[in-house]
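What follows is a set of structures to go through.
Please treat every number below as a calculation from the coordinates, not as lab data. These numbers were taken from a predicted model, which means no experiment stands behind them. Cβ atoms are built from the backbone, for glycine too; each structure is taken alone.
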Structure P
Amino acid sequence: MIVGVWISNDALFAAPIAAVTKVAGAWVAFMLFAGIYSVGSFVLALLALRAYERYSRGEPSKLASWLDRQAASPRVRWAKPLAQGGRIVGFVVASVVAGGVVTTWFIRYSGRRDGLVAIAAVSSAIFGVTFAATYAGIFRLVL
């Protein structure tokens, strides 16, 4: 079911890119929809953060508590440099695959509280640019 929603979601949001690519070209479609989808994702990410704050009432989630316990464990010390090294790559991949809204929400859910607006902005920009570029490029080749 999740895969079906994901595919239909891509089809729904890629359709306007296809139309503009056919009429005005891939660069116009890319520039227009990269901006629209980046801003839209950013607004939705901020709304998701606000809803989560209301729901959680400032209490840490079970995931955040578990991550804190794991980070304090002596057996994890050897893995910490590896995890820190992959944070940026993981953030970019999550932003491309899951989008700015889900990535920002998950970062907050995992316990982070500071810099969330900047995280939402960067993640949403990554999502908007890569989504629009992917589909504008595909439709330029196909149409």
Structure Q
Amino acid sequence: MVRLEKNIVISASAATVWRVLVDPERSLEWEAGLVGVEQVEGLLDEPGASCVQLMNFRRRTLEGECMVTEAFAPHTRVVRIQPPLTRRALRRERLVEAETGTQVTLELEYETRGGPFGILLDTALTRPRLAMVLSESLRNLKQLAEAEL
């Protein structure tokens, strides 16, 4: 299992960040690479809530299922993602109140595809790309949550 982790401090309360985080319509504004959300009914704020995410990858639109497996508002959410680049993935989102706002941590754990070749491909392409996506997503989330104030 490969693990990536990125953090950012957002000048907003955890409740404000949470509202942006769990709204599937807002996910288009903060999740890097996401171009659409389908088959969603309500907020993604409780176990079992799910949607289909449409992602851009190398000029193609790919589908991936996103299902909430844990949610403890407004502090922790875990989503299982069935993305096209990995066998399976879990993204943990932690929100911790701090003096200057809320520290948000996105942690992604995933299994690679393709045996030894998949490991090589992961090291050269997939892992750096996913790290960039996490960082960009956090910057976008920060911008949206701080604009809510």
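A value of 12.6, 37 was derived for Rg and Dmax of the Cα atoms in Å, for residues 8-71 alone; which structure in P, Q was it taken from? Could you put the intermediate results ahead of the total?
Numbers: P: 18.6, 55; Q: 12.6, 37.
It must be structure Q, since only it matches.
Who wins on mean projected area of the Cα convex hull in nm² among P, Q, i.e. which is largest? Walk me through the intermediate numbers first.
Working: P: 10.2; Q: 8.3.
Greatest value across P, Q: structure P.
Looking just at relative contact order in percent (Cα under 8 Å, 6 or more apart), which of the labels P, Q belongs to the structure with the highest value?
Numbers: P: 44; Q: 31.
Max of relative contact order in percent (Cα under 8 Å, 6 or more apart): P.
Match the computed value 22.1 of mean count of other Cβ atoms within 10 Å over residues 16-23 to one of the structures P, Q, and report its label. Don't skip to the answer; put the middle values down first.
Working: P: 17.6; Q: 22.1.
The structure behind it is Q.
Also, quick follow-up: Using helix-only ellipticity at 222 nm (-39500 (n - 2.57) for each DSSP H run of 4 or more, over all residues; to 500) as the calculated read-out, with -28000 as its value, let me know the right label among P, Q. Spell out each step's value before the answer.
Working: P: -28000; Q: -9000.
Traced to structure P.
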